[in-house]
Every structure is written in C-alpha cells, then in structure tokens.
Structure 1
C-alpha cells in the first residue's frame with residue numbers, strides 16, 4: 001500500500017480575461033477542459049539533473065472520466081560493478097501521479113517513494129511549471145497547495161477550548177472569488193452560502209476576500225463545529241482547498257491550518273492497474289472505477305465531514 005501526499009490545485013485568471021479559442025466562453029470557465037487537453041496531448045515535464053533542465057519520462061499514462069494517472073520517472077545515475085570496474089548507467093525509478101481533474105474537484109495525489117525522495121513538493125514544482133508553460137497562452141495560472149487534515153485542526157482547537165479553558169477571540173477566513181478561480185472543491189450547500197460573501201469580491205474583481213469574526217472575553221465566539229453546521233463546512237472547505245483559516249485565542253497562540261499535519265492517504269497499486277486496464281466495479285450506483293471511489297473517500301476523510309449529508313440537508 002503506497003502513501004500519497006494530497007494536493008489541491010486552482011486555475012486563476014491573470015490580469016487579462018481571454019476567450020477560449022473562437023468561442024464566446026471565457027478561458028477561466030473552460031479551465032478543466034484546458035487542463036484535460038494538456039494532459040491528453042502529452043504534457044512535457046522538466047526535472048532537474050545537476051541543476052540542469054532534464055525532460056522526464058511519463059509511463060503508462062491513462063485518462064478516464066476526468067481522472068489521469070501515470071508514472072513519472074526520475075533520472076538517477078548508478079554504477080554496475082564488474083570485477084574492479086564501475087560501469088556507469090542510468091536508472092529511471094517512477095512515482096505514480098494522479099490528477100483528478102473532475103470539475104470542482106481538482107485534486108493531485110503524488111506517491112511518496114525513493115524515486116524523487118521524501119519531498120513531493122519538488123514534483124509539484126515540476127508539474128506546475130509544465131502546466132503554466134501552456135496556461136499562459138490563455139492568461140491563466142495554476143496554484144497548487146497542500147491539503148490539510150481537518151480532524152487534526154479540530155483536535156487542536158478543542159484541546160485549547162476544553163482542556164486549556166481558553167476561548168476564541170477572533171476567526172479570520174480567506175475565501176476565493178469563483179468568477180476568477182476554478183477548482184473550488186465544495187458542496188453545493190457551501191457554494192450557496194458563499195454566494196453572499198462573494199458579492200464584494202466579484203464587484204471589485206478581486207481574487208479573494210476575507211471574513212473576520214470577533215468576539216469578547218465576556219462573549220467569546222462559539223466555534224463548535226459539531227453543533228454549528230456552517231463552521232464544519234468552512235473547516236471542510238479550507239482543508240480541501242488549503243484556504244487560510246486562523247483562530248486567535250486570548251491565552252494561547254494563534255492556530256491556522258498550516259499548524260496541523262499535511263494530508264496523506266494510502267492507495268493500493270492494484271487500483272491504479274485496474275484503472276489503466278479499464279476494470280470497472282459496481283457498488284450499487286452504476287459502473288465506475290475503484291480508483292475514483294478511493295479518490296472520493298480521500299476527499300471526505302480530509303474534510304472530516306459527510307459531504308453527501310451536507311448536500312441532502314441543503315435541499
């Protein structure tokens with residue numbers, strides 16, 4: 001069972017707003033299609049060898065239902081020992097890369113192994129550079145961010161409030177402008193709640209806005225996500241998309257999502273092999289791929305919230 005670092009990505013509109021090819025649709029509104037086409041056309045990913053650019057090899061690439069998986073191979077110099085002679089040769093170890101480009105999902109999973117070392121952020125830099133080399137043609141740019149584990153964040157907050165008897169003085173949350181950013185992973189109910197907050201960001205054409213809530217010592221903020229559904233949804237949304245969410249306390253330091261553990265998940269290689277060969281499963285809701293089911297499970301676990309329950313409650 002391999003371990004994967006989990007990231008989210010957004011496509012943001014730059015200083016200009018271009019139309020997609022010869023259509024009347026803005027390029028930002030076609031972001032998922034543009035990303036999908038770049039992957040299908042064979043994205044050239046450039047790595048580094050002795051600080052020099054070096055094209056990397058993509059093996060066993062496959063895309064199905066908006067999800068793409070392949071092996072990204074590094075270049076490592078080794079030596080064969082024949083008697084007293086060392087014969088130099090290259091090895092090309094690989095890490096699985098999974099890009100979930102389904103609309104409003106935009107999730108990347110990168111296998112942690114020896115191919116690129118323990119720092120998966122290095123692979124992210126390679127991917128980002130490869131995408132942005134083409135996205136600039138559409139006046140778009142890509143932002144890739146680590147996802148955070150919501151349950152860890154909640155545990156820290158509860159520890160402060162319940163065991164340390166502290167209280168929340170202020171909460172600051174930054175949120176995006178959906179007119180200029182694509183790839184927001186959220187439930188429909190949360191999107192509906194966001195619409196009211198978006199009015200000022202949309203009117204000013206800003207990339208993001210900020211919500212600040214302030215309490216007092218005599219009347220501290222109530223941030224119990226078990227009882228207040230909107231709190232739970234904000235935490236889930238921030239975990240999924242790596243949005244800045246900060247809690248300020250009276251007697252202890254500020255806590256934000258960067259203080260908690262990165263999001264990791266286990267994915268069996270068999271799921272990727274079945275995905276590559278087209279092996280379907282049926283769990284009572286029609287045919288699908290077990291890898292896609294797993295990717296959805298990862299999103300739910302990271303958010304620490306029952307996404308389907310949120311949607312149902314919003315009807």
Structure 2
C-alpha cells in the first residue's frame with residue numbers, strides 16, 4: 001500500500017526517505033541504491049523504517065521488472081523479480097510474477113517452483129494455482145496437475161458459494177444493500193481486470209494526473225469494491241486534489257476492509273488533519289499507537305496536535321489535467 005507524501009516526509013532515516021522519493025518518481029535503480037544503504041545498518045533503523053526499506057526495495061525491483069518486461073527484456077525482468085523474491089520472500093505476487101516470466105523463458109521447473117512458493121505464501125491465491133496447474137501440465141506431471149486444478153476448483157467454487165450464501169442470508173433479513181454487495185462479489189467481481197485498472201491508475205498518480213487517477217480507481221472499484229488498496233489509492237488521488245472529506249471516506253473504508261494494514265490508518269489520520277477534524281485525527285493516531293507504540297510518524301504528529309499547533313494550509317496542487 002502507498003503512503004501520502006505528508007506521511008513519507010516524516011520518515012526518520014535519510015536513506016529510506018531518499019529511496020522512497022526516487023521510487024515514487026519511477027527512478028528505481030536510484031531507489032535501490034538508497035534502500036540498500038539503509039539496510040546495511042539494520043540495527044540503526046526503527047522498526048518502521050526497516051519495514052519500509054524492505055517493502056519499497058521489493059517494489060522497486062518489481063516495478064523495474066515490469067518496465068523491462070514491457071520493453072522486451074525478459075531475461076533482465078526475471079533477474080529483477082528474483083531479487084524482489086529474495087527481499088520480499090513473503091510477497092505472493094512477487095513469486096507469481098516471477099513464475100510467469102520464467103515460464104515465458106521456457107524455464108518450466110523454475111516457474112513451477114515460483115508458483116508453488118506463491119501458493120505457500122497465500123493458500124487462497126486462485127490465479128497462482130491455475131498457473132501452477134497449466135505449468136505442471138506442460139511438464140507432463142499428471143498427478144500434480146490434477147492436484148493443482150483441484151485446489152483451484154475449490155477456491156473458485158468457494159469464491160462464489162461463500163458470498164452467495166451471505167447474500168441470501170442478508171436478503172432474507174431485509175438488508176438488500178448488503179445482499180447486493182455480496183451478489184456482486186459472487187457474480188460480477190473481476191480481480192484481473194480490476195488489477196489492470198489499478199496499475200493504470202498508479203501510472204496516472206506518478207504523472208500527477210489526479211483527476212484521471214480518481215476515475216481509474218473508481219472504475220476498478222466497480223469490479224472489486226472490497227479491495228482495500230483501491231480505496232487507499234483513490235484516497236491519495238482525492239487528497240492531492242484537496243477533496244479532503246472524500247479522501248477521509250476512502251481511507252476510512254480502506255482501513256475498515258483491511259484492519260491489519262497500518263498504511264490506510266496513517267493516511268486517514270493525516271487526511272483528518274487536513275480536513276481540520278483534529279479530535280478525530282488524534283483518536284486515530286492514539287489507536288495506531290495502541291497497536292504500534294513506537295510508530296514514529298504517529299508519535300510526532302500526535303505530539304504536534306496535542307501542543308495546539310495547527311498545520312499550515314497545504315499549497316494548491318496541479319488538478320491533474322497536465323503533468
């Protein structure tokens with residue numbers, strides 16, 4: 001998930017802050033250099049800076065791999081994804097994408113291993129089980145193919161049956177709106193298309209075309225309305241447009257849908273400050289610190305709010321029609 005600029009600017013470590021600056025500018029090799037410098041002295045990093053350095057170093061490798069793959073350099077894309085997998089070994093998407101590139105290169109056994117690792121990281125990863133099944137089929141491994149597709153069948157069936165059952169229950173209790181959401185999840189959700197729109201929106205964010213980014217994320221949300229990252233990204237674009245109340249709603253929904261994620265909660269607190277809802281912002285910071293007592297950004301901002309000092313108004317932003 002992505003942090004607001006205002007949150008990133010309070011990062012303690014110079015190398016981590018510089019790495020994030022270059023990453024969000026699409027300067028992935030420069031970002032890698034700074035993150036590696038930060039990670040040379042892991043013991044000197046706060047838990048937050050250590051987490052961010054590893055997270056964004058992984059993303060730097062992944063996004064550079066995408067750029068290289070698009071340019072036709074599949075070998076180098078595979079190398080970057082291998083580096084990403086080494087740093088972010090718990091990221092199922094890294095292994096899934098690595099498997100796809102390895103399969104494209106004809107390195108079938110390595111692709112199978114990568115897809116398997118993706119399923120080990122996330123045992124509900126339907127797309128990874130399907131890719132694994134076809135890769136095993138290509139390798140002539142009959143029993144393993146049948147097992148992979150059986151796992152895929154169960155996941156796909158569950159993806160329809162579970163929300164369908166919830167929808168029927170909600171419908172019978174009179175909650176037609178909730179039932180509609182669950183029926184949508186069962187029969188209209190399209191994760192792959194939604195992800196394509198998410199990637200397009202990220203490109204627009206990087207180009208500071210915020211109005212277009214909001215539209216792209218909104219379109220993606222019509223396909224996958226329960227995807228926390230999409231709400232968070234839409235919130236960032238809205239925040240950059242100074243549509244603070246809407247940004248607050250987007251971040252709050254992201255935090256509700258993904259209660260284990262810190263990023264949308266931090267973004268929500270900063271958006272509340274921008275919307276001059278200071279007491280509510282303090283409450284969110286307090287909740288963050290109850291779970292993460294040493295979170296430096298929350299500590300610094302909460303102290304500022306309690307001191308009575310109010311933040312300056314943000315500067316006007318580019319509305320996103322041009323770069």
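I have 21.2, 69 for Rg and Dmax of the Cα atoms in Å, calculated from one of the structures 1, 2. Which structure is it?
For Rg and Dmax of the Cα atoms in Å, the value 21.2, 69 is produced by structure 2.
Taking mean count of other Cβ atoms within 10 Å over residues 168-175 for each of 1, 2, which is largest?
Largest calculated value belongs to 1.
Suppose you compute log10 I(q)/I(0) by the Debye sum over Cα atoms at q = 0.13, 0.16 Å⁻¹, for residues 160-295 alone for every structure in 1, 2: which one lands on -0.63, -0.88?
Answer by label: 2.
Taking 3.4 as the value of distance in nm of label points 7 Å out along Cα→Cβ at positions 256 and 288 derived from one of the structures shown (1, 2), identify that structure.
The read-out comes from structure 1.
For relative contact order in percent (Cα under 8 Å, 6 or more apart), which of the structures 1, 2 scores highest?
Largest value of relative contact order in percent (Cα under 8 Å, 6 or more apart): 1.
Figure out for me which of the structures 1, 2 the number 0.35 belongs to, where FRET efficiency 1/(1 + (r/R0)^6) of positions 216 and 304 (r between Cβ atoms, R0 = 30 Å, to 0.05) was derived from the coordinates.
2
Given a value of -9000 for helix-only ellipticity at 222 nm (-39500 (n - 2.57) for each DSSP H run of 4 or more, over all residues; to 500), point me to the structure among 1, 2 it was derived from.
That value comes from structure 1.
None of the figures in this text is laboratory data; all of them are computed from the coordinates on show. Since the model is a prediction, treat every value here as computed from it, not as a measurement. Cβ atoms are built from the backbone, for glycine too; each structure is taken alone.
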